[in-house]
Structure P
């Protein structure tokens, strides 16, 4: 669920009219199609897949979204601010892109020890699993 951020407010438009973001949450998007637009801006991001790691990621400030809801209904909206960033981040996951893939080379170098440690821990945990990992 999207938490309110005073420094990075979210905007939401339904049918071209501003809508209360909180009233629209939580949101489930099935097969989302997005069209990012607007000026790109740097903003802090993190990811549950990379605990305690954060970096500034550049993304367009707005996004148009078309998706299906949990009851098969069509969902269309425009979002800005943190909500636009979150939608783009999650759609990246669906496309096999992680936020570290969008980091600057400098940020990646600075986080290299933490990334290497997380990778080693993950590999060890996969070895310990009883069921085989998914193959490519």
Structure Q
């Protein structure tokens, strides 16, 4: 099974910890997880949150981000509140990206992430999922 996860601009560089977590729990042998950046899809790093959300929904790509706020109508949370549907993929939100450096924390993140990815039908339409 191949999984593509878009790293939101605010969590770029943390993929090394997520990849380490996949290895630590052994899921790297069962799944191929590819972490991509906006620029890998030809998108600018400063693409507004609402356009990022629309892109991942249109292409059925998972999105992972750091905990963030809802500053304006184009923010990620405002977009989810306005445009989320029963068939929308949830957005993974890491509660504290700095803790990804800690093995036990990143393992918990990976277990939560994998649980959602292998049973997506249970989570469609939930908007945002904080992990762990």
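Each value in this text was obtained by applying a stated rule to the coordinates, not by laboratory testing. Bear in mind the structure is a predicted one, so any value in this text is a computation, not a measurement. Cβ atoms are built from the backbone, for glycine too; each structure is taken alone.
Quick notes on this one:
- Relative contact order in percent (Cα under 8 Å, 6 or more apart) - structure with the largest value, from P, Q: Q
- Source structure (of P, Q) for Cα Rg over 2.2 N^0.38 Å, computed value 1.21: P
- Looking across P, Q, the calculation of mean count of other Cβ atoms within 10 Å over residues 78-85 that yields 22.4 traces back to P.
- Structures P, Q were compared on Kirkwood radius over Cα pairs in Å, for residues 14-85 alone, and the highest value belongs to Q.
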